[in-house]
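Next up: the structures, one after another.
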Structure 1
Amino acid sequence: MLLLYSVLLLVGFLVLFKSADQFVIGSVATAKNLNISPMVVGLTVVALGTSAPEIFVAVAASLRDEPELAVGNAIGSNIANMGMVMGITALIVPLHFKPEVLRHDLPIMAFVTLCAGFVLIDNEITMWDGVLLVGVLCLFLLRIAFDSKLSRPEEVLELADMGEIPQLPLPRAILILVLSLVFLLLSSELLVYSVVFISKSMGVSELLIGLTVIAVGTSLPELVVSVTSAMKGETDLAIGNIIGSNIFNILTVLAIPSFLAPTVLAEEVFWRDYGLMAGMTIAVLIFAYGIRSVARITRPEGALLLLAWCTYMVWLYNTALGQ
C-alpha cells in the first residue's frame, strides 16, 4: 500500500505542475481575449506563476484539517528556494542583484519574513494572522501595480517569466482555464491524501512531510526556471523568481490555513523552521548588501546556502527517526 500511495504522490506532483502551467496560460489567454489590461494580467501571472502549486496544496490540506502540512509547505518551500534553488543556481553561475532588486524586492522579502515571524511567534495561526498577511499582500500588489504603470506592457508580462503565451480563441482559452483549475484541485487533493497516508504509515508528522517532500516538490519549478535563466545569463530573472516566490509563499500560502483551519503549532515551527528561514534570509541580505561593492551571490556563498539546506534536511530526517 505504501508503494501505491508513493506512486499516487508522484502522479499528484506531475499533474499539479502541468495543470498550474496550463492554468496560467488559460488565464492570460482569456484576459487577452477580454481586453483586460496588461497590468492586471501581469499581476495575475506573477501571483499564480510563483506559488500556484503551494497555494492549492495549502487549500487542500486546510480543508482536510491538516493545517500543519500547509504551514510546513510554506516555510519549507522558502527554505528550499534559498538553500536548494539559490544555492544550486549560484554554484552554476554567480547571481548578480539588479539595483531595483536591492532597492525594492529584497527589503520587501525581509519585511514579509518579519511578518511571518510575528504570525508564528505565539505558536499558533489565527484568522487575525491571516488578515495581517492578506493586508500586506494587498500593499505588495499595489506596489507592483504602481511599478507596472511605469513599465511597458511587455515588461509587465515578463515579470512572471511565462515566455510566449499562445494566442488562443476565447472558447479554447476558457476551456483550458476551467479544466486546468479542475485538475489543480484534484491533483492537490490527491497529493495531500497520499501524504497523510504515507506520514501515518511511517509514523511521522504531516509537518515534517510538508517541510521536506512537499516543500522540495513544489520548489522544483523554481529550480528549473532559475537554473535555466542563469545558464542563459539572465541571473536577475533567477533571483527575481526566487524572491517573488518567497514573498507569495508567506503572504498567500501561510494565510490560507489561518482562515480555513486555525490551529496551535508545535514550538519547533518557530525556533527551528522559521528560525532557519529567517537566518537564510539574513544571509542573502548580507551577501547582497554587506560584503563587497558588487552585489552578488558567489559560488562559495551558494555552496554555503546549499550546505545549510542539506544540514536541515538531515536534521529533519533524524528528527523523524526519533519520533
Structure 2
Amino acid sequence: MMLKKIRTENLKIGMYVILPGSWLSHPFLTNEFFITSDDQIKKLMDSGVMQVQVDSARSALSEKKDHALPPSADIEKLPSKRIIPDALGNAIRDVKLPPQKKAQAVKQHSAVMIKNLLDNPTADNLREARRGISEVVDLILSDNETTRYMLTITSHDYYTYTHSVNVGVLAVSLSKVLFEKSKTHDLHELGAGFFLHDLGKVHVDIGIINKPGKLTDEEMGQMKKHPNAGYKIMSDTGQLTDECGKIILQHHERYDGTGYPRGLRGQEIHLYGRICSIADVFDALTTERPYRKKMDPFQALTLMKDEMIHHFHKELFEQFVRLFSR
C-alpha cells in the first residue's frame, strides 16, 4: 500500500480511502472504498470524519494533475470491489446453519451488498446485485423457517441499505403468499424492485435523510424526488423492468391519494407498489430513527390499522398482518 493521510475536505472522486476506527463509527458499512461522488465526501464530513488515509496505488486518478481524473474517466470506469460478499452465498447454501443464525447472516450480508451497490450504482454493479438479490429471493421462497426469523429481525439504526433489505424481505414474503398459486408474477423481478426501491436516495443529501426533526418544505421537495431518481438510474443503466419501474415509482403513493410523486389513488396504484408501500411504512416504524424511538411489530401494526389504514389497501394490509402469525 502507498498510504498518506489527507483531510476529508481535500478528497477527490477516484481516491481509494481507508477510514479510521470501527465501521460502527461512520455511516459506511466498510472501512475501505472508492470515492465516487461528492455526496460521499459530504457524508464523511457530516459524520465527523475529518481525516482519512488514501491508498494512492489503488486510487483511480493522477495525483500529478491536481488530483483530477483523466478526461475520459467516469464512474463506470472506476475500479470496483465485488458487490456481493462471499459470506452471503455461503450463508444461503450452508444447510447446517440453524435457521435463526442463517436469517441473521443473510440479512447482515445482504445489507453489505446493498451498501456496496449504493456506493457505486453502475450498470455492472446493479447486474451483480440483482444476482445476489435473486439468491435471497430463492431462499425466501424455499425456506419458510429461515424466512420467519428474517421477518422478526429489526434494525437498531436506520440506514438506507438496511431499510432496503428489510423492505425487500417483507415485500417478497407477502408476494410469496399472494402469488403462490400464480405463474404470471416474476418473483425475482419483484425482489429486485423491492430491494432497490430506494435506489434514488443516492441523490438525496444524507443530512436530509438523517435529519432528527421535521423536514422543511424545501427538504421534503428534495426527498420526494427519489422515486423518479431511482427510476432514472435503472433506466440509464439498462436495468429497468416493468416490475422494478412500478415499485420504484409508486412505493410512496397512498391509497387515499396523499402520496407522491404523482398523487395516485386506489386502483391507480399498481399492486406491486401497494405491497412495497405497506412494507416500507412498517419498517420505518419498527426501526430506530433520528426523530423517534422504534416500535415493536405489534405496536407498528396497531398504529397502521388505527391511524393509517386509509393509506393502504385494507385486504392487502390484512394479508401483511397475517405474515406475523404464521
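Highest-scoring entry among 1, 2, by relative contact order in percent (Cα under 8 Å, 6 or more apart), is 1. Given 55 as the derived value for percent of Cα pairs over 23 Å apart, for residues 31-206 alone, which of the supplied structures 1, 2 does it correspond to? Answer for the origin of the read-out: 1. Given a value of -15000 for helix-only ellipticity at 222 nm (-39500 (n - 2.57) for each DSSP H run of 4 or more, over all residues; to 500), calculated from one of 1, 2, which structure does it belong to? Label of the source structure: 2.
When Rg and Dmax of the Cα atoms in Å is computed across structures 1, 2, the figure 20.0, 63 traces back to 2.
Since every read-out is calculated from the coordinates, none of them should be taken as a lab result. Everything numeric in this text was worked out from a predicted model, so none of it was measured.
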